[in-house]
Structure P
Amino acid sequence: MPPLTLGYVVAPESWYRPDQLVDFAVLAEKKGFETIGVCDHFHPWVHTNANCGFAWVIISAIAERTNKVRMGTFVTAPTLRYNPAVVAQAFATLGTLYPNRIFLSLGTGEAVSEIPVGCEWPEFRERLQRLEEAIKIIKALWTSDAVDFKGEFYRLKKATLYTRPQKPIPLYVSASGQTTAKLAGKYADGFATIETSLGKCKALLSTLEKSAKEAGRDPALIEKIIELHVSYDEDYDKAVESCKYWRGPLLPVVFKYPIYDPREIEACGNLVGEKAMTENMIISTSPEEHIKRIEKYIKAGFNHFQFLSSSPNEEKFTSVYSEKVLPYLRETYGEPI
């Protein structure tokens, strides 16, 4: 079984500039986080005071300023604004520059990042088919020469990546639904989700396990990754207030329908109340409460955590997690290998 891994998320679509995010990632490594997940968006979820830098550039900048932390996207949609062969080339190059430190997480994407650059927003079935073709292309280009591929959506003609890393790049598939979880079980080194309902999480892991077995794979070897949105401060009201920026993505409609204007998403998010925020995020003044909530997901079967902090003060957050949360989790549930 993969060891317990505790990671930190930087979100270019937040209110922070790319240089600030790189500083936070450097600090996170010093404080004992083992992975850095970088959100991959073209537009942010909010218009007011937002940033949205390019994830792949930020990954490279983080890699240059850190020593051992592993990093990658969380999550890239390799299907519309990106050609999957270009995604394969980009991450093969990153894997060559930073050996054993790069991973790639893939998903079906969001309208907010695809429609603004002129892409159509197809039905989910097509997006899932595109993702499966993209996974096949990326894995083939990472391992084979002169690749021919003729799918419904993509074509390759004797395509070769002339620069490839010596060791494989872990490929994760992100899902909040059953059909994409099946895809993860069939192809991925890790399954990732942002789903916070424990019941739905367990159902997704069950689907993952069944799909892996049907594909002749050992589900115990697949990393089970969850992104948890967290906020810590001694002042509870401040901890809640700093999470309001992220209310838009709590609405399922922004993922299901072609809603792509950050101003519209922000307006919808303003209707989300504190109860919905506290149900979907870990917001607390107590490190022990953070631990208690995290443990529920460990017991559900997850072994890799990506913490997206929306705390009022990131330095304070990383210090508290470094001193109180991470050591307890490692001591209780196993040191990473």
Structure Q
Amino acid sequence: MQNLVFVATFGTLLLAVSIRAFVRLPQRDGQILAAIPVTPCGTAVWNGLNLTGYGLYNAIAYVLAAAITFLLLGSISVPTQIVIVIFFVLVAICMPASSIMARIIEGKRHTLTVGGASFIGILLAPWIVWLTSRLTVHMGGAALPVPAVLAALAIAYTLGEGMGRLACISFGCCYGRPIDSLPQHLQRWLAPIAFRFKGHTRKIAYAGKLENIPVVPIQAMTNILYLITGLIGIFVFLQGYYWAACFSCIFVTQIWRIISEWFRADYRGNLRFSAYQRMSLAGVLYIGILLPILPNVQGAELPQLIAGVQSLWRPGILLALQGLFVFAFLFTGRSSVTGSTITFYVHKDRI
């Protein structure tokens, strides 16, 4: 019963944040959080560095994914040190991969791709976990329950990417097709919930020429689907069904990526069936084949939610999560495609 209460409460909080974001973030003030003066360009004028909502929600997504990883793996007594190693090795690989893959596929230097980064993560995660397990045994520790660890990572990825879609709403990237380009029956369903992005500095405005035009709310649809999938994954994990939790999260996220790209209008490469869709299909097949043959530790007890919460609620872990938030915000939140001009002046009537 406590597992169901936890999932329901946690899910209500996440969905409340998302629904509020759906209303506020497409508005004109939903993109830029602050501008910091950097270099002077006149007597009282400075060029500024913009800090973005894109970075804020990406940082929240990273911290959410990390916290869920610590909680779930703590619930099956995986040592905290091992969790830290696995998670931060994956972050260290996937975070720069989001930029590198965008350059390779889209030919753009100043953009990031979650699809490319997640594909790299799906490819490498099983081997990172397996190698960590082997090293742990070699050092005299217990072998890791590899499918359980991969299930926790898959759930964390699903929830993290779901929350990260709020970053896409803030920036106006990964945007949907105009509603009037859809078949009539889909227009009737989607028109009432369409997004209208306001602000000329959003990607949908300068790249897609779709400012203030009703478009498919594909980011919101992805957010809701991924959050629900991740929450179900948590519940299934806590019942001890690790293979099902892992594969269901990978299957839903990757198949939806294939489907959702036909509802998107942003540039995804020149292929009819895009590179991202091909990677998603390959990722599902890869995990479906690999997961059943991975070594597992038999006889482990069912996950204990209280133990997971206790493993998360430690000063060192909380400080690490704060550090991850700052790093992720600085990595993704310093805008390189928008600029600002800041003017300083004196209120003469207050002298």
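A short reminder: the numbers here are calculations on the coordinates, not readings from a lab. Only a predicted model underlies this, so the values are computations on that prediction, with no experimental measurement involved. Cβ atoms are built from the backbone, for glycine too; each structure is taken alone.
Kindly point out which one of P, Q the value 22.4 was derived from, the read-out being mean count of other Cβ atoms within 10 Å over residues 50-57.
Source structure for this number: Q.
Where is relative contact order in percent (Cα under 8 Å, 6 or more apart) largest, in which of P, Q?
Q
Going by distance in nm of label points 7 Å out along Cα→Cβ at positions 250 and 274, which of structures P, Q comes out largest?
Q
If Rg and Dmax of the Cα atoms in Å, for residues 194-305 alone computes to 16.6, 50, which of P, Q did it come from?
It traces back to P.
For which of the structures P, Q does the calculation of volume of the Cα convex hull per residue in Å³, for residues 26-161 alone return 149?
Checking each candidate, the match is Q.
Suppose you compute Rg and Dmax of the Cα atoms in Å for every structure in P, Q: which one lands on 21.6, 77?
Answer for the origin of the read-out: Q.
Can you say which of P, Q returns -21000 when helix-only ellipticity at 222 nm (-39500 (n - 2.57) for each DSSP H run of 4 or more, over all residues; to 500) is computed?
Label of the originating structure: Q.
When distance in nm of label points 7 Å out along Cα→Cβ at positions 82 and 122 is calculated, the result is 1.8; to which of the structures P, Q does this value belong?
Working through the options, I get structure P.
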